[in-house]
Structure 1
Amino acid sequence: MAVKVDYSEQSQIDIHKAKCHLDLFGKGEDFLDDLFLHEELISLMPEMFQIKYRVIRIANLENFKYAIHYVFQNGQVYIHRVYPYGKEY
């Protein structure tokens, strides 16, 4: 059963910035597809990804160098940030 996923205001800003940047390369929609695919995966199996910082779990996107930082507590997923890592291009 899928759990509810909520995004912090900062994570929404992170996603918007990433999409705007990737739109310059014609990859903005592909980024969102990858992001929402991982959101669905996290929603279905929230404990699948390792805990890296106390309670923060990290899910790296498959096709982009971005990572979803989230918490799974009380049967709910809360996405704190969506950070880039490494060199994008």
Structure 2
Amino acid sequence: MNRVELEAFVAERTGIKKAVVSEVLDSTLEVIAKALGEGDTVRLVGFMTLHVKDRAARVGKNPKTGATIPIPASRKVAFRAGSELTKAVNGK
């Protein structure tokens, strides 16, 4: 399912116009991105938890040449499925 399909499904299910659903989805994603950018954790109980993990700088290898290359420190978003999402995926 892509974003357009999601918007159409929610609009059909709720009776809300697709344009309004799109605005709500845009706002939701914007708030989530902002919170994660500030280092906050986003919890949707039973569905998912998103949080930021710091990755330390390290040395990697170019697989083609074998040369070592420095990989700078970075941050990544980590996802953890909630219990209800896990149950849905496992068909329970």
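Laboratory data are not the source of any read-out in this text; all were calculated from the coordinates shown. All of these numbers come straight from a predicted model, not from anything done at the bench. Cβ atoms are built from the backbone, for glycine too; each structure is taken alone.
Tell me which of 1, 2 gives 2.3 when you compute distance in nm of label points 7 Å out along Cα→Cβ at positions 20 and 68. Going label by label, the one that fits is 1. With relative contact order in percent (Cα under 8 Å, 6 or more apart) coming out at 34, pick the structure among 1, 2 it was computed from. That value comes from structure 1. Source structure of the calculated read-out (mean count of other Cβ atoms within 10 Å over residues 12-19, 10.2) within 1, 2: 2.
Given a value of 169 for volume of the Cα convex hull per residue in Å³, point me to the structure among 1, 2 it was derived from. Answer for the origin of the read-out: 2.
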